[in-house]
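Trainee: What follows are several structures.
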Structure I
Amino acid sequence: MKQGSVRILFYNENADSIVASAGRISTTKGGADAIYEKSCARDKEENIRLIQKILSSGHTSVLEHVFLNLSFDNVSVFVEQFMIEFRLASFTVKSRRYVDFGKMGYVTPDFACCGERAAASEELYGSHMEYLFKEYEFLLEQGIPKEDARFVLPYSFRSNFYCTVNARELVKIVNEMVWGRGRKYPEIAALGSSLIAQCEETLPFLPFENSGFKKEQTEKTKEAENQVWPGSGETEFPSFFSGKGIKTAQPGSVTEDHEAPVVLVDGPAHPEEMICRAAALSAGGRLQADWPDPHVQKEVIRNILSHSRRRELEQVNFTILFNGVSLSGVTHLVRHRMQSILVPDYLASCDFKRYITPESIVKAGLKERYEEVFAKSQRTAERLRKNGFAESSMAYLLLSGLTIPVLTTMNANELLTFIRLRTCSRAQWEIAGRAKELLRILRRRYPALFSLYGPGCYMDGACPEGRMSCGRMKEVRELFSLG
């Protein structure tokens with residue numbers, strides 16, 4: 001496979017001393033500085049033996065004191081999407097809203113599985129990729145914004161990004177890449193193996209092989225992949241070529257005849273009262289305090305919002321279903337780290353007949369040409385599959401505009417961050433539309449709490465965007481005050 005690479009840019013060179021010190025401090029007399037100095041004076045092999053003993057006892061949190069900076073160079077965007085779902089890591093990616101990806105190139109998988117049709121399949125794949133990138137360039141030439149033209153880009157296009165992660169989370173990520181759900185994708189598994197090889201040179205005490213993940217977790221993953229769910233009559237994850245992708249449901253039912261863009265699946269009966277009770281406890285009172293008056297609740301919550309800590313908001317959770325989110329839009333959702341988000345398997349839930357069509361495409365009179373991109377992609381995918389193209393490589397044929405449902409649970413504090421950022425006029429239009437609809441639903445059900453939520457200018461009385469401001473702060477504030 002012609003693929004990109006991952007490289008460790010930086011790591012703590014004294015990592016063995018740091019981790020060994022963390023292991024010693026709980027059972028050794030003396031101050032933190034003195035223990036660290038003694039660990040530095042010890043032989044490296046002695047530190048590593050201690051670390052391995054600690055890790056074998058299950059105390060892996062000591063690894064969190066070491067961090068690494070990684071660069072992913074010219075990997076597929078599919079790899080990017082796989083990686084950014086790990087929430088205990090920091091990512092910075094190249095924006096498809098502002099950068100022209102027409103010359104970025106694409107990943108080409110191995111076609112050996114196609115046997116005697118390998119050459120013909122590779123030629124078909126390559127010609128289709130060139131067609132997609134030409135369509136992308138054509139849309140840009142017609143004045144379509146980059147953030148809308150990107151919907152025709154295939155998930156083979158090359159991405160570049162940085163990742164910073166502590167060593168404990170890195171072990172989890174690499175295990176998942178090599179032996180977990182990433183193992184069936186050759187590009188992801190190869191990148192994981194590369195990280196293991198680099199860590200063997202730099203951080204030899206990391207427990208990739210010793211964690212027990214390889215054997216036990218791989219078997220569990222296989223069992224899950226073969227699971228037949230009640231009432232399905234087949235495996236839960238059919239190929240997207242079958243047109244039997246995951247359907248979305250109407251709130252409170254299992255029917256498939258309604259796909260509202262945003263559904264509040266679950267939420268507490270009285271979140272405002274719980275937040276106020278938590279505020280009373282925080283102030284030195286008792287959790288049992290009663291706060292039935294909505295006007296009092298609103299003032300208490302307003303006071304909480306004026307502080308930076310806001311832990312009281314984290315005591316209530318809301319489960320939300322976002323229907324019909326484009327694969328590009330998923331990036332905007334998973335970027336919020338403090339949530340429990342469930343993104344379905346792309347190959348199971350994507351259907352070439354379900355995709356997002358930007359208003360700019362319709363206004364430019366390019367709707368039919370845009371639709372043909374998705375239809376032609378489906379025909380190409382079907383031909384390649386008949387040729388024996390690997391099922392795992394089908395991910396590269398997915399287009400960024402294909403849509404899927406996404407389920408997430410956020411507490412009220414993370415919802416505050418999400419709504420503040422995503423209802424702003426500068427937010428990408430797809431995610432902004434979902435955020436505004438979510439806020440409308442939440443305000444209708446929980447007015448005392450969510451009437452205080454909105455974009456930064458509405459909440460703070462000042463625009464946080466500086467020179468990038470939309471210049472309509474008064475209008476925006478009035479709009480959200482009415483909403």
Structure II
Amino acid sequence: MSLLVVGLSHRSAPVSVLERAALAPEARGKLLQDAVSAEPVTESAVLSTCNRIELYADVDKFHAGVAELSTLLARHSGAGLEELTPYLYVHYEDRAVHHLFSVACGLDSMVVGEGQILGQIKDALAVAQELHTAGRLLNDLFQQALRVGKRAHSETGIDKAGQSLVTFGLEQLAAGQDVETWAHGKRALVIGAGSMSSLAATTLVRNGIGELAVANRTVARAERLVQILTEPGGPGAANGLTARAVAMASVADELALADIVVSCTGATGLVLAGEMVAAARAGRTAPLALLDLAMPRDIDAAVHRIEGAHLVDIESLADASADAPMAADVDKVRGIVSDEVAAFGAAQRAAHITPTVVALRTMAADVVAGEIARLDGRLPDLDDKQRAEITQTVRRVVDKLLHAPTVRVKQLASEPGGAGYADALRELFDLDPQTVAAVSRADTRADRHDARERA
């Protein structure tokens with residue numbers, strides 16, 4: 001089996017295409033289940049963020065896998081296959097590993113070095129584990145990607161190369177001012193209560209806003225976020241923040257009071273139409289700053305043309321980030337990624353031969369047991385001590401004969417091009433393929449159990 005990723009991102013597709021291709025939360029689970037039901041696919045995971053949609057799979061046929069994953073992405077998104085195809089990228093085997101590790105380190109993010117992608121990768125793995133679409137390969141891959149990303153952030157200055165999308169967006173709204181100075185005392189409206197909206201609310205509070213309203217379709221989630229922000233020890237407790245949760249029906253009224261608006265929901269249509277923003281501006285002289293972090297967009301692009309309203313959205317962030325400076329530590333992260341890709345590949349190739357080695361040792365143990373049983377029939381007068389000594393001697397001989405070749409074959413299998421050693425071992429020792437497959441299935445069940453325990 002082989003690792004394949006098919007996807008599109010802000011690097012390969014315009015924002016308008018990413019908007020149409022965006023996956024609703026409920027569509028992700030159906031996509032995963034349909035993927036593992038497809039003939040060439042045995043495992044699947046989907047990484048869906050505001051600026052990328054990627055489907056990872058363990059496949060047994062490359063071309064059939066590419067065709068199937070591309071078709072599934074189109075079927076479950078809002079864009080047709082003909083529209084998506086020019087913007088899709090394909091990575092296979094080590095290149096697919098390299099891609100995910102680079103994504104985890106923030107090298108492929110719109111803002112280089114942003115760390116929020118680690119949480120999104122963790123969520124992608126959790127969903128795949130919950131739906132049982134991630135097996136040994138994808139569990140190993142995504143867990144290692146998380147470790148590589150954490151290593152990059154702890155061992156280098158990649159964090160200095162960029163900020164989270166929220167911070168970068170607020171910096172664009174502040175237009176050269178210090179964000180804390182710009183935000184101090186202002187009234188803010190945050191629409192949505194998911195991870196990105198929560199991060200935005202927390203960032204605004206830490207930068208000293210005076211009032212905050214959180215609007216969400218499920219008011220209880222908005223209330224929970226407000227409670228976290230204002231409880232003793234929370235980010236808003238020290239500066240006397242006034243915060244409240246409101247229903248989505250109150251957004252128009254809150255918009256008329258706000259100085260800053262941040263929106264990031266999972267809605268498939270516009271949350272703030274141009275007419276609503278224009279009405280909120282009526283009679284106001286103070287500027288209105290709006291940050292749209294949703295994909296597809298929450299805020300009508302027509303807001304760009306409304307006097308006194310300053311809108312920063314994913315498209316304008318992409319333009320701004322293209323000119324952002326790259327820290328020297330990016331090269332160090334690239335080195336980490338290259339080393340980790342090589343180590344992951346070696347570990348996977350070594351693991352591929354393990355069931356064959358186990359089957360070989362199992363067969364050898366069965367041969368020893370059979371010969372000892374035959375010896376008992378020929379020499380029934382052996383006492384227990386003699387029988388134990390003979391048994392131990394035969395086992396030692398077999399272990400010594402198998403030790404060097406099994407150790408060496410694991411070493412050879414871990415090197416590039418070493419996949420054929422498992423086949424050679426099975427052929428040389430005439431191993432039963434069903435026995436090898438049974439060992440693999442047992443290992444996979446154990447891996448899935450361990451993954452669920454860790455989750």
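Only the coordinates and a few stated rules stand behind these numbers; no lab work does. As the structure is a computational prediction, the values presented were derived from the model and not from experiment. Cβ atoms are built from the backbone, for glycine too; each structure is taken alone.
Trainee: If distance in nm of label points 7 Å out along Cα→Cβ at positions 72 and 376 is calculated from each of I, II, which structure is the one that comes out at 2.8? Walk me through the intermediate numbers first.
Mentor: Values: I: 2.8; II: 5.1.
Working through the options, I get structure I.
Trainee: For Rg/Rh (Cα atoms, Kirkwood Rh), the calculated result is 1.12, so let me know which of I, II that is.
Mentor: Clearly, the read-out refers to II.
Trainee: For distance in nm of label points 7 Å out along Cα→Cβ at positions 192 and 272, which of I, II scores largest?
Mentor: By distance in nm of label points 7 Å out along Cα→Cβ at positions 192 and 272, the leading structure of I, II is I.
Trainee: Matching task: -14000 is the computed value of helix-only ellipticity at 222 nm (-39500 (n - 2.57) for each DSSP H run of 4 or more, over all residues; to 500). Pick the structure from I, II. Don't skip to the end; give the middle numbers.
Mentor: Values: I: -14000; II: -18000.
Structure I accounts for this read-out.
Trainee: A follow-up question, please. To which of I, II does the computed value 13.9 (mean count of other Cβ atoms within 10 Å over residues 80-87) belong?
Mentor: Source structure: II.
Trainee: If FRET efficiency 1/(1 + (r/R0)^6) of positions 152 and 296 (r between Cβ atoms, R0 = 25 Å, to 0.05) is calculated from each of I, II, which structure is the one that comes out at 0.00?
Mentor: Numbers: I: 0.00; II: 0.25.
The read-out comes from structure I.
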